[in-house]
1. Using P(r) over Cα pairs in 20 Å bins from 0, in percent as the calculated read-out, with 22, 58, 20, 0 as its value, let me know the right label among 1, 2.
2. Work out distance in nm of label points 7 Å out along Cα→Cβ at positions 208 and 448 for each of structures 1, 2, then name the structure with the largest result.
3. So relative contact order in percent (Cα under 8 Å, 6 or more apart), computed for just one structure, reads 14; which one of 1, 2 is that?
4. Upon calculation of helix-only ellipticity at 222 nm (-39500 (n - 2.57) for each DSSP H run of 4 or more, over all residues; to 500) from the atomic coordinates, which of the structures 1, 2 produces -10500?
Structure 1
């Protein structure tokens with residue numbers, strides 16, 4: 001039905017949407033969703049041996065498909081004198097090399113990492129968020145979204161969420177003209193994640209009370225900023241939430257603390273990525289992240305503690321032993337002792353820094369995920385970095401692609417500057433700075449956002 005709506009001419013979309021919106025949400029979820037969801041509700045209690053056997057069967061199918069249809073992986077196997085049948089266990093699997101973002105990007109551009117037996121004309125292109133400074137483009141399978149949503153609903157079911165339950169969202173692109181929007185498609189009341197002042201916070205609280213949902217889903221930074229405003233202005237909350245669902249960002253302890261204090265409910269978070277190579281979430285009894293074995297195979301580079309993931313959902317341009325660049329805290333290969341699921345590996349969180357936040361000229365925090373939106377589809381820029389020097393001044397460092405058209409580059413820089421001002425505030429000064437490369441930190445890590453003032457703001 002969603003494909004029909006997307007392909008229909010504008011004059012017919014509105015009546016189709018109206019009729020579609022009358023169907024109860026849980027009925028609109030298709031067979032792929034419910035088959036996946038029901039399978040996960042059962043398999044979460046499987047034994048370690050059952051889960052490992054399932055993973056190996058899925059891996060065998062993925063490797064066979066990749067060898068036969070994806071030129072990059074055929075080359076990787078042939079160079080090592082391997083065939084998919086030679087990968088009999090996880091020890092054999094690590095004979096294959098890591099796939100880095102740069103390797104993927106290079107082979108995506110030449111179509112070497114794209115499956116030859118799939119019609120790309122019917123497939124959407126997705127992007128990473130761009131928090132590494134270089135957004136990644138890739139294709140996604142036609143049923144990938146439904147399966148992904150089933151996995152997320154399965155994780156949320158641990159704290160009482162059921163598919164079809166209405167929820168509120170504080171996430172997504174900025175919309176200052178329409179900061180509150182109801183979506184019939186998901187039974188969701190959406191709020192723009194920028195909350196500039198007390199009046200906007202009071203309006204959000206009023207609308208949340210009227211809507212009556214028991215779950216608030218969104219960026220940790222946006223919800224924490226909301227909680228700070230509520231506490232600062234001593235605003236009343238006249239509704240109760242069962243849980244707040246954090247997603248899309250690294251979670252900081254100060255965020256968890258202020259949100260739990262203000263809203264008085266359980267914080268539940270999950271970790272995933274646009275590439276759909278790994279998915280992990282807390283259980284109902286701990287704040288430890290459990291990797292879902294049905295979703296893929298998760299490893300770690302134990303020298304750097306970077307997550308290395310192989311996803312089972314994407315067969316168009318497979319991510320096999322994909323090095324995520326995200327650093328896991330205390331990763332270990334053991335099941336959780338509290339919930340009795342045989343889900344592993346587990347880890348305590350993702351490493352992050354307070355300096356990742358921007359502070360607006362008006363003095364409110366803006367989380368990294370909100371900043372990423374203008375950077376997702378750049379055509380002339382190879383890499384970027386945002387450095388906040390003061391409340392009024394930001395340096396936007398830009399590494400252009402080689403031999404790029406200067407007029408197109410200047411237009412894209414102007415676009416980024418304008419969009420950043422829309423997000424952060426018109427009073428901010430954006431100073432573009434074209435550089436040949438962006439320096440790494442002394443520890444050799446890349447930081448996309450560096451704020452020289454946010455740590456003092458948060459700790460004040």
Structure 2
């Protein structure tokens with residue numbers, strides 16, 4: 001028979017509800033107040049608890065939270081009942097962990113809710129609970145409640161700190177740094193890892209003690225990366241905030257989910273053989289609450305990326321390239337250490353007219369792919385506008401810039417563009433190279449533009465370097 005514990009300080013209401021439940025086939029045990037109900041539930045856990053919301057001393061809300069805090073009773077359905085229509089009471093009841101909030105003057109609905117929560121045949125066998133306090137009595141309940149409230153306050157503060165990360169971090173690098181600093185205040189770990197999917201692959205952030213060197217990295221990566229994630233971009237932060245114990249402890253990995261969507265994974269290696277219960281609870285809370293900051297900062301990064309990226313080619317756009325050039329030009333540059341290559345697709349108008357604008361777009365994407373493959377690792381590749389592209393060559397002299405430009409020109413000339421129609425179209429480009437001389441960005445870009453015009457004038461499919469002769473105003477490109 002299903003067993004229900006009925007907690008109510010009104011003998012008349014208690015008797016009426018008990019009779020209704022017994023008639024419905026329930027075995028009813030009663031308690032006159034929440035303290036007695038708690039002792040009864042922990043001594044012999046029922047299949048369900050029905051309690052009045054407001055009672056002298058311990059309230060039904062507090063009883064519900066205390067039951068949720070005990071492993072023996074955490075799973076038991078709790079129904080809160082009241083005659084009050086107070087909205088605040090309903091709000092608290094819904095957030096206290098109760099399964100239902102009902103009018104105690106409607107016993108028929110109470111029975112119906114119990115039938116849904118504990119259907120016939122689902123009752124557990126009678127047993128005696130193992131409580132965290134075998135000597136539980138009324139005098140110990142205030143202390144237990146105080147501990148529960150302290151725990152709830154601690155959890156609320158941690159949640160607040162985690163959610164504030166969304167406002168403090170400018171990017172995911174900064175978010176991980178703040179997240180790891182917060183977690184080191186609460187949990188002792190040998191390493192902490194966070195993986196975040198990207199367009200092609202996954203970013204992995206690791207925080208560890210400097211003592212570990214590279215020893216922790218394979219295990220940390222394995223804990224948060226699956227084979228389907230693709231290439232890994234790794235960032236490791238080493239400082240003394242992480243525990244210096246060698247990374248031989250228990251490893252825990254949890255998903256970071258937002259409305260069922262995987263935003264990343266958190267992995268942690270305990271600084272000892274196993275992670276304590278409280279530390280495991282903190283890590284679970286951290287993985288859950290990290291979702292909103294990670295989502296918010298991810299949107300911020302994506303917004304920045306879209307604002308600085310050409311929609312067709314996925315290269316940097318003119319605005320991003322101009323900002324990068326301005327940033328580089330403002331540095332204390334040694335003369336001849338910043339160059340650019342301005343690249344123009346030859347006969348692009350003819351390609352558009354012959355094959356159509358969709359094929360013209362395919363040619364631009366093809367050129368961008370070759371540029372991306374040929375450019376040096378620290379070069380910025382950008383679509384400057386129309387059929388023009390720009391290579392920003394930081395740390396490159398004129399001679400180096402010419403070598404890079406020739407490599408770009410040759411690679412494009414040797415790689416025909418395959419159109420969607422299946423036709424292979426040969427593509428060539430003309431390139432103008434200039435080196436920054438301190439006269440300002442407009443003069444810098446104009447020098448490259450004049451060199452590009454000279455390359456066009458001399459037959460196209462060639463590289464020209466800005467010099468004393470580039471004093472002719474460039475006409476419209478063809």
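Taken together, the values in this text are just the output of simple stated rules run on the coordinates, not laboratory data. Just so we're clear, the structure is a prediction, and the values are computed from it rather than from any experiment. Cβ atoms are built from the backbone, for glycine too; each structure is taken alone.
1. 1
2. Evaluating distance in nm of label points 7 Å out along Cα→Cβ at positions 208 and 448 on every structure, the highest lands on 2.
3. Computing relative contact order in percent (Cα under 8 Å, 6 or more apart) on every structure in 1, 2 gives 14 only for 1.
4. 1
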